[in-house]
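Trainee: So, here's a batch of structures to check.
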Structure I
Amino acid sequence: MNLILSNEGLIHETSYSDISFYSDQTVYEVIRVIDGVALFVEDHFLRLEISMQIQGLLIQMSYSDFKQNIAELVRLNQIMEGNVKFVYSVAKGNAHWAFRFIPHNYPIPENYQFGVTTDFLFAERQNPNAKVIQVGIRNLADQMIADRKLYEVLLVDRDGMITEGSRSNVFFVKSDVFYTAPDSMILVGITRKKVFDCLKELGYTIVEEAVSAKEVDDFDAVFLTGTSPKILPVISIGKRLFNVQNPAMVRLMDVYNQMIREYIRKELTGSKS
């Protein structure tokens, strides 16, 4: 039975419910743990601070404490691989927070080799820049994913522009040029941010423009980015098919995976170089 680390001390999983935290002022982060290392934890904390500012909240926790709490959660539960969810909520003037391991659904090797299926969901987030819980869209997305046996749905706004996945960011590739919606339209994912770094290292062009749902046939390849999927090729959007072995995309995946390996190595060895 997993333990949960909270401002009220240690809680057994059976005694905890996320629902009790949900209010108009709730933010959260999901951090991937690999080999006992919280991946890109500094970026997650920075995004958490931004989300809290948007919600008018001020976190009473330093970055070092945030990182240490995740390390303590890993130690207590002896879980070296998984996703940690941090929830911070203010209800009736009282702040509550908790770190816990949550169920995860990582892609299998065949997903990376053959790609995953997606389709459009015509819906928009409120305050897309803040990582807050929006139950309505989440329920719509989950229902469509289950009914259609999809991996993910891509959100399309009132203007017919593709913004992001329901739990991921999305990129489109055409002639070695990578297109993705601008920061103002989306929740800026940590993996997306790292993908930008990799693309710049590789010398590829990035165009920060939303793609029209009517123009997806113009693109060679599509991929999702996120904490669980990392960089995941898309084989289809509805009936439209894409190249899951696009050379530029495959090269990007290799560079990103190397970035992860190097980050973990530095964290485990305490190396700064």
Structure II
Amino acid sequence: MLVFDHVSKCFGDLRAVDDLSFELEAGEVFGLLGPNGAGKTTAINMAVGLLEPDEGVVRFADEAFDRNPRDAENRRSLGLAPQSIALYEQISGADNLRFFGRLHGLRGSDLEERVAACLDFADLVDVGKKVVSKYSGGMQRRLNLAVAIIHDPELVLLDEPTVGVDPQSRNAIFERVEQLRDEGKQVVYTTHYMEEAQRLCDRVAILDRGRLMALDTVPALITAHGGPGNLVVRTGDGESRHETTDPLGTLAELQARQAVDHFQYLPPDLETVFLNLTGRALRD
């Protein structure tokens, strides 16, 4: 289990992560949602031991012991797919997997079994022998994810794994993340896309300027911080929007006054939650 216990990290005068605390639960996809500069990548880098916290503790914990993420044993228990593609472009996808597998101590038939399994996981079996420079952006993203799990880690950390990919490739990555959850992996998933967090994450931590603004399941966050939805109505006078928690009641009131040609109810979502918590849009 990954635990952040009152963790802070500064770069000069910038407090990139400010008193962040959370614990992963077994078999969940845990989302870190926030705009660029919210502290998501800094948190990931502390989780894998690339950065040391200035305050607080990052650890892996279970009932028996606590572990430091810099320990070799812990490195074998986690996998990282960084936001920047971390692949060797002049060798094949399969050879990339072999290289990183050897770094984690895999050899012989164990290594080849994992290479085959990860190529299948990433839907790259047919292009496994091609050099990575010939891969599309979506294929490289899937291979980047496959490299993160070559050693079959307990915890997988995915930092903005869909950046720069087309909708079809994005959906393919979603399916792989859901597969990891179905296999019982713990997944930390950072994103600034509200719809990704709503689809994939069992719980979401909303970050802004390094601070944890809220943490809960998506429905609970929307209930607590979403506020009313918007009923969009078109009549002979044009289109109007009405904030309401009772769209059917509001619609009935409007229809009693004049004919309604079209209506649509837009319920609150994580974008609304972020706006209500921070006073600004998620992608500002």
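Read the figures in this text as sums done on the coordinates, not as results from a lab. Just so you know, these numbers come straight off a predicted model, no measurement behind them. Cβ atoms are built from the backbone, for glycine too; each structure is taken alone.
Trainee: So relative contact order in percent (Cα under 8 Å, 6 or more apart), computed for just one structure, reads 22; which one of I, II is that? Let's see the in-between values first.
Mentor: Details: I: 18; II: 22.
Matching structure: II.
Trainee: Sticking with this structure for a sec: Starting from the value 2.2: which structure in I, II was distance in nm of label points 7 Å out along Cα→Cβ at positions 58 and 114 calculated from? Could the numbers behind the result be given before it?
Mentor: Numbers: I: 5.4; II: 2.2.
Derived from II, not from the others.
Trainee: Shifting gears a bit: Of structures I, II, which gives 2.6 when distance in nm of label points 7 Å out along Cα→Cβ at positions 122 and 138 is computed from the coordinates? Present the calculation step by step, with values, prior to reporting the outcome.
Mentor: Working: I: 2.6; II: 1.6.
Answer for the origin of the read-out: I.
Trainee: Also: If semi-axes √(5λ) of the Cα gyration tensor in Å computes to 40, 24, 16, which of I, II did it come from? Spell out each step's value before the answer.
Mentor: Working: I: 31, 22, 17; II: 40, 24, 16.
So the calculation was done on II.
Trainee: For FRET efficiency 1/(1 + (r/R0)^6) of positions 42 and 90 (r between Cβ atoms, R0 = 30 Å, to 0.05), which structure out of I, II has the highest calculated value? Before the final figure, lay out the partial values.
Mentor: On the way: I: 0.80; II: 0.45.
Structure I gives the largest value of FRET efficiency 1/(1 + (r/R0)^6) of positions 42 and 90 (r between Cβ atoms, R0 = 30 Å, to 0.05) among I, II.
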